[in-house]
Structure 1
Amino acid sequence: MNNCIFCKIAKGQAPFKLVYEDDTVMAIASIEPVSKGHTVLIPKKHSVNVLDTDDKIMEHIGLKMKELSLKLIDDNNATGINILNANGEDAQQSVNHLHFHLVPRYPHDGLDLWIRQGL
């Protein structure tokens, strides 16, 4: 995908701050962090969202997501973490490349990332 920012990052064609990398995924510092340690996890191979991603890649992402979440909590003295993902325009997916936001949480951090519309 020529205009995909995450594909450009995976190819080293756009600036980023690397948090983690292996043959399948990259974790980068968010350019708009909402908390200390906010990280974005992406597959290097382009896919639009969870629904069209190869099962083996999803398995790898899931394992790395857990590993990175534990590390982010430990490294940042966080007390929890939100793992956020959107699939499709109507779900507010902002970049059409699969990505997960790993958002470390802290006591009284003031973030409210849950929808509360009568649920």
Structure 2
Amino acid sequence: MMFLQQYLTLLIFLFLSIVLAIIIFVLSFLLSAKQDDTEKLAAYECGFNPFEDSRVEFDIKFYLVAILFIIFDLEISFLFPFIVSFDQISFFGLIIMYFFLFILTLGFIFEWNKGALDWS
């Protein structure tokens, strides 16, 4: 019984989150404008006109921004468990995490040198 009481707060939070999400969804549906215009109904794909040839070359910046997103997304997803268990980690684990951050920093420097952070 004590085991289930520990999860009561989590279940209440989950229930309130679902109820709030449903309320926001229903309110946005009921209160939104229902008038469609030509601009809203037009096809849109990544800032390009979708009615051209499908074999158009993409600018390299699209790929560089995707790589940059993956670098920071991986960094956060792997750093969170590391920080949570920081007091239980050995010296070897600390060295491995520094090595991981070093590899990510090299990827970030690569992105920077390729000009992915320049939006001109």
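Since every read-out is calculated from the coordinates, none of them should be taken as a lab result. It should be emphasised that the depicted structure is a prediction, and the values quoted were computed from it without experimental measurement. Cβ atoms are built from the backbone, for glycine too; each structure is taken alone.
Observations, loosely collected:
- Among 1, 2, structure where mean count of other Cβ atoms within 10 Å over residues 57-64 as derived comes to 14.9: 1
- Given -23000 for helix-only ellipticity at 222 nm (-39500 (n - 2.57) for each DSSP H run of 4 or more, over all residues; to 500), calculated: source structure among 1, 2: 2
- Answer label among 1, 2 for the case where Rg and Dmax of the Cα atoms in Å, calculated from the coordinates, equals 14.4, 44: 1
- Which entry (1, 2) yields the derived value 0.10 for FRET efficiency 1/(1 + (r/R0)^6) of positions 41 and 97 (r between Cβ atoms, R0 = 35 Å, to 0.05): 2
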